[in-house]
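Next up, some structures in structure tokens.
Derivation of every value follows stated rules applied to the coordinates shown; laboratory data play no part. Remember, predicted model here, so these are calculated numbers, not experimental data. Cβ atoms are built from the backbone, for glycine too; each structure is taken alone.
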Structure I
Amino acid sequence: MKGLILVCAVLVAACGSAPSGDEAAIRDTISRYQAAVRANDAKTICTQLLGQEFRDAGKAGGVSCEKLWGDQIAKGGPKYEIVVQSVRIEGDRALVKTRSVESDGRTRYDKQPLTRVNGRWLLTK
């Protein structure tokens, strides 16, 4: 019995703890973005995951958010994968370093800012 408890303790220590609070919410935003890209769902991205400046990016040219982002997310495709490598939080701003793989197999490394707006973490510039 003692051996089993020791093995469990070692496994828990090796795995670390799951993110909580703001980091968990930020990772959830990134995960939801991945799911929306895979589903080719620009509407969800525009209405639930983007900050105002991203939503309004095409407005001056008469291009809707969904059209503007639709072309971008099509590059991701149904197998789009994004992995959070690190999260740095400073107040209501965060910077997430990611590695993503698009439909053509190309790997990208990015730094994605997020901002907390009304309690929700949104993708921003």
Structure II
Amino acid sequence: MDFNTTSKLHNLKAARQLATEITESGAKLFDMLGQEKELKKARDTALEFLDSISRNLDTNSEQQYIEKCIRNIIDSQQRKMGEMQETVKQLRQDEGELQNKIQRRRQELERAEKRLKGIENVKPEY
């Protein structure tokens, strides 16, 4: 009887373990199915690309297309980099102008404070 009870206990533990694994697998499957729409689009695009390459093995049209796309991306990035450099140049110029304004305002403030001290030290004639 003891052997039978141990066997049933072992079977119960195994059943619980299988239930846990089934639940985890179901959750993973649910998550994967949720991503299926996005993955299907990417998979279809990849399959179209591979089909077009396999149809045109004796031509370089796909390679030329890829090179053209890469050149376009490089040109676009170079344009953006030029625009960024121009923006940085403008910002540095603006920063210099602002620094000059700040310096002038400080000098004006110092002169105004000196004038105020001078006026406060002058005694009015009564």
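Taking FRET efficiency 1/(1 + (r/R0)^6) of positions 26 and 90 (r between Cβ atoms, R0 = 35 Å, to 0.05) as the criterion, which structure among I, II has the greatest value?
That would be structure I.
For distance in nm of label points 7 Å out along Cα→Cβ at positions 18 and 34, which structure out of I, II has the highest calculated value?
Going through I, II one by one, distance in nm of label points 7 Å out along Cα→Cβ at positions 18 and 34 is largest in II.
Of the structures labelled I, II, which one yields 0.95 when FRET efficiency 1/(1 + (r/R0)^6) of positions 74 and 106 (r between Cβ atoms, R0 = 25 Å, to 0.05) is computed from its coordinates?
Numbers: I: 0.95; II: 0.00.
So the calculation was done on I.
Starting from the value 1.4: which structure in I, II was distance in nm of label points 7 Å out along Cα→Cβ at positions 50 and 98 calculated from?
The read-out was computed on structure I.
Can you spot which of I, II the value -33500 was calculated from, given it is helix-only ellipticity at 222 nm (-39500 (n - 2.57) for each DSSP H run of 4 or more, over all residues; to 500)?
Derived from the structure labelled II.
The value 376 for volume of the Cα convex hull per residue in Å³ was derived from one model only; which of I, II is it?
II
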